[in-house]
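Just so it is clear, none of the values below were taken in a lab; they were calculated from the coordinates. Since we're looking at a predicted model, the values are computed, not measured. Cβ atoms are built from the backbone, for glycine too; each structure is taken alone.
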Structure I
Amino acid sequence: MIDKLNTKKYILGSKSPRRKSLLEELGLKFSIETHNTDESYPSNLRPYEVAEYIAEQKAKAFANPDKNTIIITADTIVSLGDEILGKPIDNKDGYKMLRKLSDESHHVTTGVCIRTIDSFHIFHSQTEVVFDVLTDEIINKYLEISKPYDKAGAYGIQEWFGMIAVKEIKGSFYNVMGLPIHKLYNELNKLIS
């Protein structure tokens, strides 16, 4: 099935090393190209709509692709109730986010946009993540070592922190890493067949 997908040329519109790694492990052949995008969004959007909206804005920053090219963009957000926890600006901000997530259930939503010559195909995947109680020692050590300023909600589930913080997960693990690879694979197959 991957051979069929690789009859197209793909551009990943993301600097995320995790998204790059996931697409490589899937066996997709792609190049990386990014454009600066305004990631602000209308205040009336629900969390999943925010992820989809920003993914679409990232795709719109590209010139119209030719008929053999597919552009993939994504945006991952962490939400606690209706509050969206973006990327922390510094240690203090990261600490506040992780303190809020301690002993709580939150959602990680990734919006994906697959752009072709004639369409923007947009979808999302949502995963519920339950954290154990986090001590100040764990939070501060993680922030000191990993400096997770490029991660929504101030954490990476694939790192040691995720191994000890995550008590339960309902949904796609890879979605929490930044790309719902199973859903993306199925959506690409539908578009190409």
Structure II
Amino acid sequence: MARYKILDQHGLNFVTLTVVDWVDVFIRKQYKDLIIESLHYCQKEKGLLIFAYVIMSNHLHMIVQASEKTSLSGILRDFKQYTAKRITQDLEKNTYESRRDWMLWHFRNKGKHNRNNKMYQFWQKGNHSIILFSPKVIRQKFAYIHANPVVQGWVINPEDYWYSSALYYLDQRGPLEVDILDLGVTEGFFMPKFK
């Protein structure tokens, strides 16, 4: 599946990580918070540069780059392994999740068909990646990331969605600090108007 390989390990990439069967795991705050904590760890310990992100109900989009310390594929592999293990362990132990058995069935079913997994498969294979090669494409992906919660009808303005970098670009607040990518463009670049 060549289209899912990261071709430039240290270049600027738009990546999408998706839960198997599009299971809506990230409707729960504790799982979104786990993603944020894990991304923060990757920034501090693995040299991941995050320029934009959004956590949706069953996937996340990011604009990222790896420092020279390690490859982007390696960072994402470790991130996916850790978060998959933590979330599935949490689902096994806790009965508060009304969809617990249904979700574990999906993860177990996918895991049976993947020789790399012992029990569960949480994330889809590969990292859907697009190399960002021009300011126009970068602008398009930033707008796409920040518009996702608006398009879904969750919020009116991109900066109103907590689990996104839109608010950080507006006034340096949010659950995850990001590296500001300034292309010297006009208003509306990161948060397009929806009027």
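Structures I, II were compared on distance in nm of label points 7 Å out along Cα→Cβ at positions 32 and 160, and the highest value belongs to I.
To which of I, II does the computed value -13000 (helix-only ellipticity at 222 nm (-39500 (n - 2.57) for each DSSP H run of 4 or more, over all residues; to 500)) belong? So the calculation was done on II.
If you work out relative contact order in percent (Cα under 8 Å, 6 or more apart) for I, II, which one comes out largest? Write out the running numbers ahead of the final one.
Values: I: 22; II: 27.
Top value of relative contact order in percent (Cα under 8 Å, 6 or more apart) goes to structure II.
For FRET efficiency 1/(1 + (r/R0)^6) of positions 16 and 96 (r between Cβ atoms, R0 = 25 Å, to 0.05), the calculated result is 0.60, so let me know which of I, II that is. Only one of I, II returns 0.60 for FRET efficiency 1/(1 + (r/R0)^6) of positions 16 and 96 (r between Cβ atoms, R0 = 25 Å, to 0.05), namely I. Taking distance in nm of label points 7 Å out along Cα→Cβ at positions 8 and 80 as the criterion, the largest value within structures I, II is that of I.
Supply the structure label, taken from I, II, corresponding to Cα extents along the principal axes in Å with the calculated value 49, 36, 28. Intermediate results must be reported in sequence, preceding the final value.
Working: I: 52, 34, 26; II: 49, 36, 28.
Answer for the origin of the read-out: II.
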